[in-house]
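What follows is a set of structures to go through.
Readers should treat all values here as calculations from the given coordinates under stated rules, not as data from a laboratory. Every value quoted in this text rests on a predicted model; they were computed, and no experiment measured them. Cβ atoms are built from the backbone, for glycine too; each structure is taken alone.
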Structure 1
Amino acid sequence: MNKLVIREWAESDRPREKLIEQGRRALTDAELLAILIGSGSTTETAVELCRRILKDVNNNLSLLSKMEVTDLCNYRGIGEAKAITIIAALELGRRRRDEQPINTPILNSSKRVYEYFKSNLQDIPHEEFWVLYLNTGCKILDSQLIGRGGNDFTPVDIRIILRYALQSKANSMILIHNHPSGTLQPSQADKILTNRITDAAKLMDIKVNDHIIFTDNSYYSFRDEGLL
């Protein structure tokens, strides 16, 4: 009886589809390796081949990472290109482990946000509207320029703001725009826009922590002033 290749498996059993549907942590080591090599041999699927390789190193990725190209090429279905792919992936994992964690600032106050982001908006002659997307610990996940305008107007598409929020899996966000004129007071249009974004975000269970107006020398916080 001929063995099924991965593309003939039930869709939920295919490593790539499983990763998309269930997330990377749902996959076994063999399934992750199988994604790297793509195919097995005429007698084994990629997953079966990777299970056999892992069994030979006692399912220890550290031992696997010590194998050379020639060692891996001893397995039927593993050529030089696949062996190099495996070694490269394991080396990336080692380098990631050795890296120092990025010291991401905690943006839980208007002052911290201003100090963190002011260099991005200093000395520009036009308005820009940015959104910072945060996790539950108020650490930044992403920042996006939403709109760029003239001296006193910036077009803002709320749908784009929310799309980025969903893509980054944000728990909350901080709205930011600058006033090149130097005035700190929000306009009526600023207030209306803030309320619209806040209401739209609530429908997706995402909180707007603050809306901060930047000038070169100071800032105005909607949260600090009781407008949020």
Structure 2
Amino acid sequence: MMRIDIISAVPELLSSPLNSSILKRAQNKKKIEIYIHNLRDYAFNKHKQIDDKPFGGGPGMILKPEPFFECIEKLQSERKYDHIIFTTPKGKIFDQKYANKLSLAKNIIIIAGHYKEIDDRVRQHFATDEISIGKFVLTGGELPALIIVDAVVRLIPGVLNDSEAALDDSFQDGEIVEAPYYTRPAEYRGMKVPEVLLSGNEKEIKKWKEEQSKILTEKWKNYNN
């Protein structure tokens, strides 16, 4: 069973999404264990302070190193971790290939930064992977952590009801976008489902899907050039 530990200064941002839908089902089916660690539980002083002003000046507050070291070293004393991921806009852009790689891991820690930044000694000492979800900045690393967890968990065998559902996803075969999908009714507000999908001709349906996939892949590439 895979285990994911997420370290956060604002764990309440994580609780609801991690206990809903497919992620909840995966945990109920004993396919994964997900633990949220409140950074304040590892703070030293009575005020549970986890942030301070940056050396050298500048705006914002920086998350202190001590709580991270205490939490991560405690976890490492209990088990070996394959990946310790730091979510940061400065990292490698997360993609399906990387999600596939993570889905093979046994134990993962995700460090979710918050406020202006975290003390860089945490990154230097622990991070094996630095991951970004795009070229933009968020108020914290909790949303990227959730995205990583969701993308990885659905790839674990037995999590999705249809064993092939994840294998057909866009980008599972490189930079290829899958064809569009339709369901009942066959006509809605004058908009009709392509006739070929109603024909029952598997050869023609496969050909149509491949053609549509090529069209949408080119469209996606144009969006991202």
Structure 3
Amino acid sequence: MALILCLETTTTNCSVALSRDGEVLALKEDMGLNYSHAERLHDYIDSVLKEAKLSKNDLDAVAVSKGPGSYTGLRIGVSSAKGLCFALDIPLIATNTLEALAMQAEITDIKTIIPVLDARRMEVYSAIFNSEFEEKRGIEAQIIEEDSFKEQLADGNCLFIGNGAEKLQPILKHKHAHFNTEALPSAREMAFLAEAKYKISDTEDVAYFEPFYLKDFVVTKSKK
């Protein structure tokens, strides 16, 4: 049974979980509105290990949420995961951020789950899953318009989940559109995905792995 440390830093939620055989043993996260990864990530790692009465040397692998998401958040999460894997000589696992977000969905009467993360301006990062959490369309960056997701909405109830849903809610007025604007990716849902990858040795090259940014990093000038 694998003991896996899961790190989620793609949004403002700094989230760390410790899992064994896909079951979460301990979880520590900050669901606030501000980025706190640099200050809290390693404290959270120590916290979940202490709660489970285990040490870093007990770990079989480290899993990191690969994106898309915040450029800085991704860099911090991936750098921390790589550092642990190098030091402990254990595998690195990368999980799909939007797939983990979709797994938070309550699927009663929902035919399609569309996890959406806020991107710049009127853009979101999105993917499409059915009610069995099977991916029907991969990750894309898209501009939100009135006819966005029209095929999915015509086919039945759709749940838009994630902080990008706040952009969609005023625009998509379809009767089949449902929204969860408060959900953020969490290390909790990573546990199942990481365990599945560990079992088939689906791991990354620690030296060369890079986050999935999807879009180029853009520096904005201060208005001060």
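Side notes on the structure shown:
- Of the structures 1, 2, 3, the one that 23 was derived from, the read-out being relative contact order in percent (Cα under 8 Å, 6 or more apart): 3
- At a computed 1.9 (distance in nm of label points 7 Å out along Cα→Cβ at positions 60 and 124), which of 1, 2, 3: 2
- Look at distance in nm of label points 7 Å out along Cα→Cβ at positions 28 and 196 for each of 1, 2, 3: the largest one is in 1.
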